[in-house]
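Take a look at the structures below.
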Structure P
Amino acid sequence: MVLVIAMMNVAATQDVLETGFQMAKPVWLEGREKERNLFVGFRAVVDAPEGASVVLRVTASTLYRAFVNGRVAGYGPARGPHGWYRVDELDISSLLTPGRNVVAIEVAGYNANSYYVLDQPSFLQAEIAADGRILAATGAPDGGFAANVLPERVQKVQRYSFQRPFMEAYRMRPGYDRWRIDPDGAFPDAACVEIAPKQVLPRGVPYPLLQSRAAIGLVSQGAIEELESLRSYWRDRSLKDIGPKLIGYPEKELELVVSYEVERIRNISSTPQNTPYDPAAPLHISQNGCQILDLGVNLSGFIQLRVACASPVRLYVTFDEMLHEGDVNFKRLGCVNAIAYRLEAGEYALESFEPYTLRYLKIMALDGACEVSNIGLRLYENPDTTRAEFVADDARLNTLFAAGV
């Protein structure tokens with residue numbers, strides 16, 4: 001930030017110091033800033049100035065993920081006090097290429113209370129600056145960022161838990177992500193309006209490196225079946241007690257109840273494998289088949305996998321920190337530890353929007369077969385923990401410290 005500010009004129013410097021932004025204003029789709037679980041995309045196509053230092057300044061409510069030419073550039077914002085929002089300054093220079101570049105930002109506006117994020121109206125405030133010159137900014141008179149709802153994420157789903165807002169479910173077709181990769185990819189621009197100014201703060205904490213780590217082992221493979229119904233279902237308070245004290249969509253309004261869908265899936269057979277996993281070698285998951293993979297240790301991050309299917313498939317990814325009788329129990333901790341994908345025939349690079357903590361993940365295919373590769377996690381970690389040192393005479397304390405960092 002210091003380098004960028006030094007290159008601005010005095011007025012611009014003062015603006016950035018006071019507002020966190022030189023030009024950008026907070027915006028959202030008109031009249032929808034309080035709508036629950038709305039997933040909105042913003043895109044700017046910019047020419048990369050040769051040799052310039054290019055920074056993306058961004059804050060949002062509730063959460064954002066930024067891409068440059070399809071590559072993940074950042075995730076945030078960092079948490080702040082009620083009514084305040086922390087600004088990320090992402091150096092995206094190394095992600096740019098000569099000519100036209102796509103800077104895309106996904107924003108999940110949850111508008112739900114939780115122990116995880118605050119229940120505050122949705123918005124995005126972002127600008128792209130090259131050595132102090134603004135290339136694109138939200139709310140700028142001449143535009144710069146187009147915006148629209150991203151239809152692939154199912155909006156009316158249950159909460160992940162009473163502690164966190166909505167779980168993830170998707171309906172996808174090939175090319176769903178072209179808008180954030182290809183400057184010529186279609187992206188209709190919906191009506192966006194400037195909303196009330198936001199109080200902002202510096203990020204204040206280190207940025208995650210967002211490096212990918214593949215699973216290391218194949219635990220088992222097997223066959224599954226889907227039952228038509230169950231006599232009773234697990235119904236956590238985050239599903240059945242929706243109301244003024246626990247905000248979400250009432251069960252009768254849900255498009256999908258993923259916890260019910262996963263509960264109806266039962267194992268028919270399971271064969272231990274306990275072999276190393278090669279992320280470059282596709283795993284064949286037959287129709288009504290499943291695979292369990294091991295990350296080696298508990299890690300926190302965004303679940304990644306590449307999928308190729310010759311026909312439509314329903315894919316479920318469940319996960320947990322431990323195995324229960326050789327299987328993944330997605331509801332062990334009272335959370336919906338599951339992501340649901342309904343995929344048309346094609347190829348996909350899938351990555352969860354939310355970070356999770358897990359060691360084991362189970363991939364299940366219904367209605368069709370698929371090939372799955374590059375299974376792993378994009379790590380969401382504080383890189384400064386590697387600088388910490390601790391040595392005690394008690395070896396047990398050393399083990400605990402090593403596990404904690």
Structure Q
Amino acid sequence: MKCFERLVKSHICSPLPDTLDPFQFAYQSNRSTDDTIAMAIHSGLEHLEGRDTYIQLLQTQTDVQQMMQERMKKIEEIQHSVELRKRNTEEEKSSSVDLFTDLIRSIERCQSELLKMMEEQQKAAEKQAEDLIKELQQEITDLKKRNTELEQITHTDDHLHLMQKFPSLCSRPHIKNWTEIRIDSDVNVLPIKRALILLKKTLDEKLRQSGLKCLQKFAVDVTLDPDTAHPYLILSDDGKQVSDGDIKQDVPENPKRFHDICVLAKEGFSSGRFYYEVQVKGKTEWDLGVARESVNRKEEITLIPENGFCTLILRNENEYEACDNPPVSFSLKVKLEKVGVFVDYEEGLVSFYDVGSSFHIYSFIGQTFTDKLYPQFSPFFNNEGKNSNPLIITPVNK
């Protein structure tokens with residue numbers, strides 16, 4: 001009985017009517033108490049199984065609803081991407097039309113100048129030919145006159161007159177030697193070559209400018225992180241300038257701070273593309289690039305990709321080097337005043353540009369990035385004031 005009562009209290013089976021004694025109930029049903037309890041237990045188990053099934057259904061429904069929400073969110077994401085791509089496509093179309101319009105104007109201008117030059121050369125050749133023909137005609141007239149005089153003198157009977165005229169008539173006429181004189185029938189191709197070279201230069205410049213403008217669309221706001229700055233470095237209040245102060249600053253030690261003369265940006269990037277520009281005007285030495293978050297900051301830096309750095313440096317005023325492995329040294333015709341840095345995280349690409357001329361300087365390619373990348377800066381040592389100008393993060397003119 002106590003077992004049955006526990007089942008009732010646990011809601012596994014229903015209680016008996018108040019008017020019926022449990023033993024009578026069992027007797028009238030021709031069932032033993034054990035049979036009754038067994039059936040009650042069976043009924044309770046079915047109830048529990050039904051309850052578990054219901055809970056499982058609720059969980060499945062929750063999972064289905066979550067999957068629906070995830071897919072609806074994905075639809076919104078795809079639609080947003082399509083809209084963004086549409087806007088970007090329209091911008092690129094407009095930019096491409098402007099570029100090709102500009103190129104067509106340049107080609108038409110070059111063509112017009114070339115045709116004008118060729119016409120002027122043709123007119124000059126025609127004028128030269130006219131002058132030569134006039135000169136030849138004059139000489140022919142003079143020769144005809146001489147021929148007439150010779151004809152007359154050969155039939156004269158006046159020997160005295162013949163002897164008087166003989167020296168002048170037999171002397172060589174004062175005429176030009178026309179053997180080497182000619183009008184060149186071929187068109188001078190040098191102006192054409194010069195025009196084409198100039199056109200190519202113009203097109204290259206336009207394409208470089210267009211290419212850099214495309215990268216400038218990925219411009220990000222970059223601010224220097226004082227917690228990473230070497231103690232000798234002085235940062236401006238707005239976090240946009242850094243220079244070597246020659247004196248160790250009283251700054252707290254922390255794991256982010258570099259042992260070498262270097263500072264990172266506050267902003268880190270773990271995907272996508274980004275671009276920023278730095279003014280290096282008036283400096284004789286500097287480092288620019290990106291560094292991985294995991295770089296060793298407490299030891300002397302060796303600037304190579306294997307150590308987490310993709311860096312362009314200047315030393316001794318005009319010695320540029322891309323710190324690749326092996327390093328790539330080069331010189332530039334014009335000293336850099338502003339450097340653009342472009343990074344494509346997924347492509348493993350870090351590129352440097354001369355902003356003034358839109359010239360591509362160097363690219364680190366085939367890198368594999370797994371952690372955050374931070375813009376990296378070093379104004380290098382002051383060098384007794386010779387390298388005192390700061391590195392300045394400048395706004396990007398898109």
Structure R
Amino acid sequence: MIDALLALIGAFLVVTTFASAVRTVVVPRDEPVFITRLVYVVVRSLVYRVAFRMSPVRRERLLGYYAPFAVLVLPFVWLLVTLFGYALIYLPLGINDFRQAVLVSGANITTLGSAIGGDDWPHILLSISEAVVGVVEVALIISFLPAMYSAYSSREKQVAFMAVRAGTPPSALEMLKRSHLIGDDVIDLEEVWDRFEEWFDEISDTHTTFMMLPSYRSAHPERSWITTAGAVLDCAAIVISCLEVEHTPRAQLCLRAGYTSLRSIAASFSIGFDPDPHSTDPITVTRSEWEAVMDELEEVGLAVRADRDQAWADFAGWRVNYDVPLVGLATFLAAPYAPWSSDRMVVVGSSVITSRFPWRLVWARPEIYPTPDRPSEPVPGGDPS
């Protein structure tokens with residue numbers, strides 16, 4: 001009876017692990033894969049506990065290793081669980097010592113037929129199946145890495161493009177000022193809206209399919225895909241709602257692509273947000289912060305709408321669509337400092353929790369990146385609750 005139970009447990013581990021590998025690599029959608037998420041949660045918890053006790057420079061360096069390390073750990077976990085699963089299956093088949101069962105399983109998963117453990121058909125078939133499963137799991141991760149790094153490279157091209165347009169760290173204010181001061185009309189940002197509408201569509205797909213991809217940090221420590229997204233969306237919202245310029249629907253389309261993309265990615269990490277917010281709901285950008293930006297735009301010669309109250313209401317009506325997903329993801333990813341995104345926090349209860357994870361884990365940490373001019377003080381930001 002006990003032998004049969006051990007064999008069932010072993011079979012469950014083998015099947016579950018193989019299914020986890022297939023769903024993680026082959027299935028092109030956001031799948032709640034237990035083993036994959038468990039590995040990422042454990043590695044993230046350990047890395048972040050250490051990182052947030054370091055100086056900002058050392059912290060950023062360590063966080064840069066988190067995602068690649070977690071991806072490398074994952075196939076070893078698959079193989080280890082598969083190894084122990086088969087070891088439990090071998091026990092009822094005449095290998096009474098668990099240590100010997102582990103040795104046989106380990107040999108079979110790495111080298112076909114080197115330690116079959118018996119000359120009867122059950123042992124032979126199990127050994128062959130274990131070797132095949134091990135090879136397939138390794139092959140899956142080998143095919144997984146090029147696809148993920150291709151998506152990473154595509155994402156980072158647009159991040160670098162925005163660094164030229166919007167500075168480092170990126171900001172909507174800098175983007176509009178540079179566009180105006182070099183002699184371009186703001187309307188020439190239409191090309192930017194087209195590029196980033198496509199970019200948002202791409203990351204909506206890749207950053208939910210590859211769970212670890214959002215945590216891959218840019219090569220430049222002051223750049224981040226999430227702060228770049230925030231700068232583009234804020235710039236589009238300002239152009240639409242605050243400036244006396246003609247614009248085509250491309251800015252609105254870029255905005256919609258952006259906030260639907262960020263919502264999809266935020267939902268994959270169970271960061272709570274209102275899917276149908278009201279235009280009058282509070283946002284994390286304060287009126288005084290917005291007024292300061294409008295004043296600077298006027299100083300460089302851009303035509304700001306005379307009715308500031310209505311302009312603020314219109315801007316807030318756009319920002320509310322992506323405010324919580326943007327700031328929530330910036331907090332979750334510990335993104336480097338950028339105005340109006342990673343310099344503030346969204347308060348969602350005491351933590352951001354998901355039932356997909358095997359235990360309650362606080363994702364949203366109280367630490368935030370300070371502003372350059374106030375290195376030890378938090379940046380003012382509204383509470384959307």
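What follows is calculated from the coordinates using simple rules that are stated; it is not laboratory data. As the structure is a prediction and not an experimental result, all values here were calculated from the model. Cβ atoms are built from the backbone, for glycine too; each structure is taken alone.
Out of P, Q, R, which has the highest value for distance in nm of label points 7 Å out along Cα→Cβ at positions 165 and 341? Largest one: structure Q.
The value -2000 for helix-only ellipticity at 222 nm (-39500 (n - 2.57) for each DSSP H run of 4 or more, over all residues; to 500) was derived from one model only; which of P, Q, R is it?
It must be structure P, since only it matches.
Quick one: Cα Rg over 2.2 N^0.38 Å came out at 1.03 when computed from one of P, Q, R, so which one is it? Label of the originating structure: P.
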